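Structures for review follow.
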Structure I
Amino acid sequence: MLKKLFNSDLGYYIYTGLVIVAGLASLIFFYFMVTGFNIGVYAANTTVGSVYIGGLDESEAEQKIRNGISSWLEDDEVPYQIGYQGYYYTFDRELFTFDVDATMATIREGRTVPLQVNYSPGALNTVEFEILQEPFMENLQDVFDFEAVIEDVLTEAEMLRDFSRMELSNYFIDEALAFETLNEVVMPYPAGVNPSLLHAKLSEQFDGATYNLNAREVFSVQESFNETYTSSELNTLGSILLKLVTPTNMVIIQRHYNPQIDYNRYTVEDFPYYGYNVRVNRNVDYDFTFENINEQTYDIEFFEVDEETLGARLVGPPFLDTIKVDEAKTVFPLTTETTSNPDEVRPGKEGVAIILKRTITPIDGSPADTYDIVFEYYPPISAIELNN
């Protein structure tokens, strides 16, 4: 009977079904043998803040998260700061309130989720009060978005980042409120420069003849002004820019000058380029470059004063430090030579050396820093007289 059953179609189907069931049972058994120990734990790549919890169960994960927060708070080498022009306020990270229970409810398998962190109202008042007491905040109380600052600080804390430094200049409510004219200078046009043509070029290249000097930008006369400018025009622009940035903290990187005075136009006494003589020449790679070392942007506005004079002004947030520039001038007397040739007779000229010294006095009481930023030397021209 059984033999007839197994040889029948029904027997075949029963046999096949048993084989399939046995196979499925083996697969299920094998699956639980391999993965059964992972049931109830978080999947790989699951991270909370910067704490990895893959392979941990809920209680283990919660404890590791709490330990991670404690270690982060106790690490004195983790700075959270906001500042302005190199001065910084350091946040007390102990004032952060971490809600681990709420965080556990947000965990997503195989993903990174932030910690739930906030300030209590009392802690927030403390932070705001302390920031407003900082010396660099003297004229900035009403011009930056405090709420945006706190939001970004908390966003950093959500991930337990080990470094956070934010620049207050990125949080101005209205940048124009923090801007004012810092320096305004004029410079005579040299021979060969057409004032109207130069200003037209500036207006065409830059909207309103205004150059936007970005934070941390290295400004190059050769690279910033296009190929339509002549060497004389570039010299003029370089000279007025040097004069413009001299009483700032911007760093002069490269500068060349012409150590000769055009005595057809000027005398030793009235030469207007002392300390601000700049020579730019694309052919020999003479350039004038300086760096805006600040985290703030500035506007350089060029304007026409009259047919003989170019003007420029620097507009931006005032410098916190006191910056002073002193000029030291040394006159070298002319020498006299003799000749028997009347055609060689000429008057002499005194020589002059110019040094500009910049002194920066920090607002925090640190020692002032004094250093040379410009040196120029115009050698004397000897007088030649006839032999008696």
Structure II
Amino acid sequence: MYDDLIKYYEDETWKKYFGVDLAELYSCVEGFLILRDQLIQQVADKTIDELMKESSIYKDMFFGGFTGDESEPLSENALAKFYKECIGVGVENLPVVISRLKEGLTLESAAEDIRCEVKDVPLVERLRKLSSKLKSVYKSLKSLVDEPKVREYKMDSSFFGVEALKDILNAGKKILPLYNPVSFFITSIYSISSFYAKEAYPKLFEENTKNVLDRYGIRLRKLLEPDLPDEKIKREREIIGLVKGCVGYFLREIILDVYSLFQLDNLRKFFKIEDEFAKFVEINAGKLRESIVIDQFSEVIKRIKDGSSRDYLDSEERCKVPEGFKVYYPRDYYGGRGIVEGGNVKLEARVERKLNYTEFVAFLSPIMFLGLAHIRPVSQNEFYWVCLLGWEGE
């Protein structure tokens, strides 16, 4: 039981989560994006030499770690490379600058009439999407939670961009499930079997708990059930999960977006960070092996692997799966569409595979609880599923 560890049924838990934990991430992300906009306004319509005359900060920003080598003009962890790859601001034409330097010109003279290049980079695109989701959460909760204040950053040193991104990574890490019980709760109820939820979260189905969760937009609904005449059995074996578009649903996406930040190779050049998703999987692999008798589910595992659809996995229909599923476990990431037929499920792939509904759900339940698998409905009897394997080996 997780009720003592994660007090999801208490109003104070959610006040702290939205007012402190998530608020810090919101503050840092918005502050960074504003800072970038201000930087772009500062460098617009100016040449590099003009900017360097204004402040030595620009010299470091554009030429920190400059080697003067045509084949590799910037060193691997150069400050200028950071601003170019992570912020999207850099020198438009470094080869021309290098050629002029070889003719004996000073750096300032070589940069004359060379303009600043500004472009969107993957990190900025991800942070914009993250910002949009964070704003949606606080807009939905405006009657309960104040919108966080935006952190103010100043361009008063060469490392202003580095410090702003460092703040985002620190704030983001604090809301990941490995470190934040409330975030763990959110990812665990994205889709979860009813019988597993009752074991893990006994208070989840109490009326007072439902009222607290509903107040903060953490809404659950039935997602799937076996096609059986016995209503009691159907309720016991149903899959429940977060309602699409509710605050809880956005929170899960925010968590996955944060995971993706820790998987960006560009950030690893400049910060000592780990792939937090891979770390979470590694730490919890042992728990899965302890909770699932592999021999008992060997046939289920085989049919899951046979019933996986690569076309589905490569489509947008995956419903926001952590990138680590594909990047670090490409052979062990399975999913596809399925249909409930009586007490069975039929997994649709090149070779159709049938499984007993209860066995399928029983195997996936602890994996779904850790956020490493999910089942989501397409229609009343049709669903899509995702499951991470690879942990079951020794």
Which of I, II yields 3.5 [distance in nm of label points 7 Å out along Cα→Cβ at positions 105 and 169, calculated]: II
Origin of the value -14000, where helix-only ellipticity at 222 nm (-39500 (n - 2.57) for each DSSP H run of 4 or more, over all residues; to 500) was derived from one of I, II: II
Test item: Cα Rg over 2.2 N^0.38 Å, for residues 81-216 alone calculated as 1.60, pick one of I, II: I
Top of I, II by FRET efficiency 1/(1 + (r/R0)^6) of positions 193 and 353 (r between Cβ atoms, R0 = 30 Å, to 0.05), largest first: II
For 1.07 (Rg/Rh (Cα atoms, Kirkwood Rh), calculated) the corresponding structure among I, II: II
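Throughout, read-outs are computed from the coordinates displayed, never taken from laboratory work. These numbers were taken from a predicted model, which means no experiment stands behind them. Cβ atoms are built from the backbone, for glycine too; each structure is taken alone.
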